[in-house]
Structure P
Amino acid sequence: MMERRYLSIDGLRWSFLEKGTASHESPTLVLLHGLMGCAQTFVPLMESLDNDLHIVALDLPGAGESERRDDVDPRLLNTAEQVAGVLRALGIEHPIVIGHSHGGAVALSMAARYRDSLRSLVLIAPAHPYFDEGDPLIRFYLSLPGRLFAYSLPWYPEWLQLMGLRRMAGRASWDTPKQLRPYRDNLRTPGTIHHLLRLLQSWKKDFTGLHKALKKPVATPSLIVWGDYDRAVPVQSAAKLQERLTRSELIVLRGIGHRPAEEAPAAVAYLLHEWIQRDTATESIRYSPKLSASQSLSAALIASSLEAGD
């Protein structure tokens, strides 16, 4: 059963979705959403995962049902520190941290800063320091016309918002009003747009800092899941990211765009189940370049890349 829970840390209210209960036999999965998303956008994936798993999907500050406050520092490193604080408060140790898009950047920041605290890392179409295709859009949103557009966007007609959401999807995907609703509700919550614009103001400095932190390669076992139709963060940028993740494996989903966990939740759930089985089979995972079971499954959907071995 999936439940909505709340937690207060230093006076700041956090909200999260939880499924299952913690167990010594298997690690906890911690889900971190993308820039305009919230924990609710992970529901299709959570429903596709086994009921015996313990899963926590956080609403990051300024999103979902978590609090929006001007005195909350939205910078990347601070968000990573806040997430680490929430995990400590919940008693979650050595989790598998799964981050999508901007949540992937938060997860990378955690892996770079708290190198022994994560059991493993799963990055789903992650934002990272080695791509710059999003820079023009960020500059637009920081301009006066862009800010005015951002504040009006939540109130656009549903059909127009769906067009924008579908542009983030791949050829094998089809979005519905039900999939749009978490984004629509999140953006319409007072304070969300203001928080997002504050976050974008520090974007360049944040990713310069993450670039610097990743100069020391991260050895945390890492699974990277990407869509080959991703127009937000192109999969071609994965090679440079893998150079900094010395124990990483890349899986590319054919026909999928920037939101694999929503566009193909069953496929992503399968990859996660396989990853967890391999993770729990040994305390020290070491990968070698070979074809994995997930890469040979559903050849029409899943295309493999070369793994980055040790």
Structure Q
Amino acid sequence: MEVNKWYDSFLENLHEIFPKSAQLTQEIMELLCLEREAVYRRLRKDVIFHADEVIKIAATWDISLDEAIGINSGKILFQMQPINYLNPTKREFINMQNRLKILSKVEAAPFSEYMEVCNKLPRPLSTRFLTLHRFGIFNWAYQYAQDESYKQFSKIILPEKVLQEIEHYKKKITCINISNFVLDPHIFINIVDNIKYFHSIMLISDEEKDILKEELFALIDFMMEIAERGFYFENKNKVFFYVSKLCIDTNYSFLYSDPLKVCRIHAFGKYDIASFDLEMVNSFKAWMNLKKRSSIQISEANEKDRIEYFSEQRQIVESL
């Protein structure tokens, strides 16, 4: 490949991460310990980034070198995108911003589809109920965080920039034309059992437990209304709910539109393992749609199964 082509592609990736030139310049100066004029020369293409500089930039900002310089290695690439919502690093916050940029691109597409198969609350739903969303983060922190100060629910305070990202995410995720959610049959049982456990060891107070219970009821009401109408209230974009007859191992999803296609495995409660490889995205899409064969649709017409399902979930939450 000609130098100009791969270098233009690499610079384009940098400008997608930092659209403002001044911020991009400052970030590169800090990352590579370069003078401002040296960065300007690289961005103007008077000189090119050295190989070790390209590698350091790519590793720090989660840029796939194969994708950035247009090489087809014959391998399907997955990118691990860790995010600590309690204390995100600069790199993790960039991952959060990139997720919003992806949704912004999809928002303008003529057609888009999202599907998530899940054994825990999918983010498009949990972010609507902040205490419940905080509980999901607390559940992760209790199991994986090394900082002992996060081992109590009352200590889970989300930074302002994370709260802002949540607000933007809630609005953008509903702009997808069609959303499908395939739910594990025990998803509410697992949430309630976790709340009971943390309450029993006094990491969740009586008051916090009651708030979580109220939000679970509110979530069920919200899901039931959406399932009955078959669309989001905000914009009439279609939403379909399915309940799997088989247990689901983890959350995984795909986002499919004209400008952008991506599949994700949502691992360890907070990590995203993402691939933009078209072959893999199409495979995910096919696999996940097959999951509907072992599931019951509870949205729109299927009133009997929908009423039975949500009544059962209410009884489960009532046991808190």
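Structure data summary
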{"read-out": "Computed -0.17, -0.90, -1.07 for log10 I(q)/I(0) by the Debye sum over Cα atoms at q = 0.06, 0.13, 0.14 Å⁻¹ - originating structure among P, Q", "value": "P"}
{"read-out": "Value 48, calculated as percent of Cα pairs over 17 Å apart, for residues 7-110 alone, assigned to which of P, Q", "value": "P"}
{"read-out": "Ranking P, Q by distance in nm of label points 7 Å out along Cα→Cβ at positions 55 and 183, the structure that comes out highest", "value": "Q"}
{"read-out": "Label whose coordinates, when helix-only ellipticity at 222 nm (-39500 (n - 2.57) for each DSSP H run of 4 or more, over all residues; to 500) is calculated, return -16500 (choices P, Q)", "value": "Q"}
{"read-out": "Ranking P, Q by relative contact order in percent (Cα under 8 Å, 6 or more apart), the structure that comes out highest", "value": "Q"}
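Any read-out appearing in this document is the output of simple, stated calculations on the displayed coordinates, not a laboratory observation. Every value quoted in this text rests on a predicted model; they were computed, and no experiment measured them. Cβ atoms are built from the backbone, for glycine too; each structure is taken alone.
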